Structures are given as C-alpha cells and as structure tokens.
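*Asks:* Some structures are shown below for you to check.
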Structure 1
Amino acid sequence: MVVKKVCPYCKCSFNSRKNAKVFCRKRCAELAKKRVLKENKSHMCQWCAKKFRSPEYRRKFCSESCRCNFVTSVMVMHCKKRKRPVKRSLEEVIRCSREAGLSYGVYVGINGID
C-alpha cells in the first residue's frame, strides 16, 4: 500500500510504502537531526554560571557583558603575574655589570633590563 506523505524538512510530497518513513530522503533526515541538535544545545556561562541556549557549539558566555568581564579579569590576573623589570639608571646598570665581571650587553641580556 502506497501512502502519500509530506517531508517535514523540505515540505515536498512523496510516496512511501512504509508507514514509519517520515522524510523524503536520507539527506533531509540528517539535516533535520542537525537542526534539532543545534536548537536544543544548552550551555553554561563561564562567567556567571547561568544556563543559556545557543545554536553555536563554541559559545561560552551568555552575553557580551559576561564575556567582557571574563576577558578583563583574565588580563588583570595576567598583568599581576608578570614581573616587570625594575627601572635603573644607566650608571647603576654599568656599575652592577662591572661588579658582576660582565660586559654591559651580557649583563643586560641575562637580567632582562630594558
């Protein structure tokens, strides 16, 4: 027995001998499954821990403000960890290099002085 059906993905009509067949072709079934998976993807915001839905699988933040807060906090932590060289006068650097028994260039290279 042939049954006339309408594909829920592409809306075209097709004939089927099987009552369980829903889509007109395999490609429509695959695309419909992807669409459902995309629409129902739930994420948790990395800043405020609020759950939100988004079709983008890489989305990490529920809003632009949460993203900005996260980036700002990471930058602050990064700057606090980074040690900045102590600014010294040229005469002091030359004196220290002579005391260490090194040339000025080698002393500056080893100690990372700007």
Structure 2
Amino acid sequence: MKNDRFHSLLGISKKAGKLVSGNYSVEKYMKLKKLYLVILATDVSKKNTFKKFVRMCEENKIPYLVHSTKESLAKAIGREIVGVIGITDEGLANELLDATKEENYGGE
C-alpha cells in the first residue's frame, strides 16, 4: 500500500463510524454539511465522478484528496470496491491530511 498510516486511519475511521463511502452516501452527507474531508480514488471516472465531487467540495469548502486506487481504499475499509469516501470527524480528517503530508514531504 502507498501509505500504511493513511490506510490504517481509514480503517480506524470506519470502525469508529466516522466514515461514509460510495457516491450516494458521500453526496448525502456533503449536502447535510457533515463532512470534513472527501477522498477520491486515483482511478475514479475523471469525466463524471471526479469532476462532480471536486466541484461539490469546492462549493462547500470541504478539503479533498486524490489518493490510492479504488481497490486500496476499499481494502482499508473492508469493502470490495470504493471510489469516494467521506470523513465525518474533524480530528480524523486532520490526521488523514497529516498522513498524506508525511508521505509527500517526509514528515516535514
């Protein structure tokens, strides 16, 4: 996996009930203003899913990440396949953002 800490945090978020997955659920929670972070798989449809969720995130001022494949994200949360994940806890969202910074910048 690309970043074990990132994927471990996704699993913790799922077990804690602080994660929603799939287009419908993420869109629903976004409209309810209950998301602190959206994670898009690197291999989601760029034409539809990617553009739709990036636009919605920008409109609602929700940070988003493009990280891992659908298969890797799904494995981290115990599903078969998932392209979009929403985090409903601010603390976990910040930890996930920090995990990607560590991956990209060596922890600085």
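A short reminder: the numbers here are calculations on the coordinates, not readings from a lab. Since we're looking at a predicted model, the values are computed, not measured.
*Asks:* Computing relative contact order in percent (Cα under 8 Å, 6 or more apart) gives 12 for which of 1, 2?
*Replies:* Working: 1: 12; 2: 39.
Working through the options, I get structure 1.
*Asks:* From 1, 2, which structure was Kirkwood radius over Cα pairs in Å = 13.5 calculated on? It would help to have the intermediate numbers written out before the result.
*Replies:* Working: 1: 20.8; 2: 13.5.
Going through each structure in turn, the value belongs to 2.
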